[in-house]
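All of the numbers you see were taken from the coordinates with simple rules; none came from a lab. Nothing here was measured: the structure is a model prediction, and the numbers come from that model. Cβ atoms are built from the backbone, for glycine too; each structure is taken alone.
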Structure 1
Amino acid sequence: METILVIDDTATNIQILVELLDDTYDVIVATDGRTALEIADEELPDLILLDIIMPFMDGFEVCKQLKENPKTKNIPIIFLTAQTDEESIEKAYEVGGNDYVLKPLKPKELMARVKTQLELQRSIKNLEYLSSYDSMTGILNRRKFFELAKISFETKKEDLFAVMIDIDNFKNINDVHGHAAGDIVIKTIVSKIADMLPEESIFARLGGEEFVIVCNYEDEKKLFDLLEEIRNSIKDLTLNIENHLIRFTISMGIAQYKETFVIIDDLLKEADAMLYKAKETGRDKVIFRT
């Protein structure tokens with residue numbers, strides 16, 4: 001169920017809204033602005049219904065602060081108001097409101113506007129997902145990777161590492177077992193790597209059987225040991241696809257940030273050179289440029 005945060009200081013209004021919405025949505029209630037901001041930041045509701053006239057902090061200020069918070073800025077907000085003057089309505093949009101519903105509330109109108117905003121939000125999220133994630137594996141795509149990696153390179157340079165990954169002899173897997181089997185191999189490897197990586201790692205598919213990781217790690221030996229553990233765990237996997245047992249390995253090249261690097265591509269090129277060396281010297285290995 002999608003979650004709606006209702007912000008209103010009047011018990012009667014809250015009761016009406018909960019009765020209208022509760023069968024279809026998960027409803028959370030806040031009776032003042034401060035509490036609402038805390039709940040929104042913690043729960044990240046799908047939609048907010050916000051009364052304008054409240055003590056201590058009115059709806060305009062609540063909306064303004066929600067839009068200033070990176071975590072809550074994209075949550076759609078519908079203002080609930082008895083104020084029909086153009087100045088109030090204009091201000092509702094100026095501070096970031098997506099829509100408004102006049103009081104006394106008309107149930108069918110409110111439900112229609114709620115439904116519209118939630119459908120629009122779902123569409124936006126879907127488009128954002130499609131533009132940021134690889135459709136086969138669910139990890140970051142090339143475009144989103146470079147966007148995030150560039151930020152890490154510019155803000156978290158200390159202890160920054162890049163890891164280039166390639167599936168060994170992948171063309172042979174496709175040629176012998178077919179592209180459908182190749183897709184299963186890719187998804188299996190990605191799932192294994194993603195499960196073993198630290199949560200804050202930037203992990204992406206660059207294309208085909210090539211992948212990349214950018215992460216901060218305080219201890220380079222621990223990172224190397226983790227990647228060796230990942231490599232060995234993949235080497236130990238066996239897939240049974242249409243009664244054919246398929247085994248596979250990966251090669252990895254690691255590079256660490258240097259002061260001579262000017263852009264993220266410099267770090268990636270160094271890691272790619274180490275990957276090439278790993279493949280050139282027998283594959284199924286991790287090579288780190290010290």
Structure 2
Amino acid sequence: MYTIKQVPEDFYVKEIMDLDLKKSGTYTYFILKKRDWNTFDALKEISKRLNVGIKRFGYGGNKDKKAVTEQYISVWNLDKNSLNKIKIKDIEIKFVGYGDKRISLGDLNCNYFKIVVRNLEKKKELKINKVKNYFDEQRFGVEKKNSMIGKALVKKNFKKVCELCGLNIKGKDYVGSINNIDKKMLKFYVHSFQSELWNKIVKKLKHSYSKIPLLGFLTEFENKEIKDLSKKVLKEERISLKDFIIKQFLGLSMEGGMRDMFVKVDDFKYKYSKDNLNKGKFKVGLEFKLKSGSYATLIVKELSL
């Protein structure tokens with residue numbers, strides 16, 4: 001069985017983004033290079049060192065923990081000299097410039113990946129052009145905890161949310177306790193549940209389509225097969241589209257959206273060599289680009305190494 005992420009350096013990802021850089025601006029842009037940190041925890045530590053609120057930071061997507069990653073970050077109203085003073089183990093900060101726009105989800109052009117797959121018995125010719133655009137396991141967390149929290153939020157089972165998040169509850173004020181969680185994390189939990197539903201629908205489809213709905217309270221169906229399967233999945237989960245209206249938390253209601261059923265794999269390259277960490281085995285270095293929001297680990301699975 002192949003091995004990925006045997007060491008963090010085996011999984012490298014770098015964001016590709018066009019920024020409108022200026023000599024001055026409301027936002028300061030920097031590249032966050034990190035090793036063995038997830039994006040949210042890294043920014044929490046940086047905000048703590050700077051003594052500024054984490055809400056002032058913007059970024060285009062979450063990056064894996066067990067990896068070496070480079071991503072663009074915006075921070076509101078902060079001078080570059082403050083950034084240069086920060087020293088955190090396994091984190092590097094490189095000032096890029098200033099601008100007037102916060103970096104948000106969807107701003108990326110794509111991600112460049114360089115992955116080492118280890119513990120291979122033999123070499124084989126590799127070719128790949130596209131894959132089904134599933135959300136992969138890391139989206140859902142260990143034992144699908146992220147999507148479980150998201151489902152509990154959608155079903156308004158706030159007691160269960162508190163239990164899953166290990167929150168201290170005062171006087172059965174579940175909503176008040178949940179409000180202590182960062183809003184980006186709450187959104188991530190609901191997105192995780194939406195992602196799980198999307199995967200379930202796509203796995204059941206008999207035909208291929210350009211885009212498949214990410215379910216939300218404004219979702220409308222133009223295709224009968226997709227509509228019927230979506231309704232079936234919602235029934236299995238004992239929820240409705242209206243349940244994605246979550247009035248108890250500002251900004252947590254999800255309208256829904258669309259996701260490409262397939263994702264193109266660009267500039268694919270590979271090279272085999274001896275595996276220095278696993279005696280008598282081979283390793284293969286993979287390089288490719290993927291659209292933002294798609295999972296490189298799916299490429300490794302599709303190659304059937």
- Task: Output the label of whichever structure in 1, 2 has the greatest value of distance in nm of label points 7 Å out along Cα→Cβ at positions 83 and 171.
- Result: 1
- Message: Looking just at distance in nm of label points 7 Å out along Cα→Cβ at positions 99 and 131, which of the labels 1, 2 belongs to the structure with the highest value?
- Response: 2
- Task: Using Cα extents along the principal axes in Å as the calculated read-out, with 75, 51, 28 as its value, let me know the right label among 1, 2.
- Result: 1
- Message: Ranked on relative contact order in percent (Cα under 8 Å, 6 or more apart), which label among 1, 2 comes first with the largest value?
- Response: 2
- Message: If distance in nm of label points 7 Å out along Cα→Cβ at positions 115 and 147 is calculated from each of 1, 2, which structure is the one that comes out at 1.8?
- Response: 2
- Task: Name the one structure among 1, 2 that volume of the Cα convex hull per residue in Å³, for residues 139-226 alone of 89 was derived from.
- Result: 1
- Message: Among 1, 2, considering only FRET efficiency 1/(1 + (r/R0)^6) of positions 75 and 123 (r between Cβ atoms, R0 = 41 Å, to 0.05), which has the greatest calculated value?
- Response: 1
- Message: Ranked on FRET efficiency 1/(1 + (r/R0)^6) of positions 35 and 187 (r between Cβ atoms, R0 = 30 Å, to 0.05), which label among 1, 2 comes first with the largest value?
- Response: 2
- Task: Supply the structure label, taken from 1, 2, corresponding to helix-only ellipticity at 222 nm (-39500 (n - 2.57) for each DSSP H run of 4 or more, over all residues; to 500) with the calculated value -8000.
- Result: 2
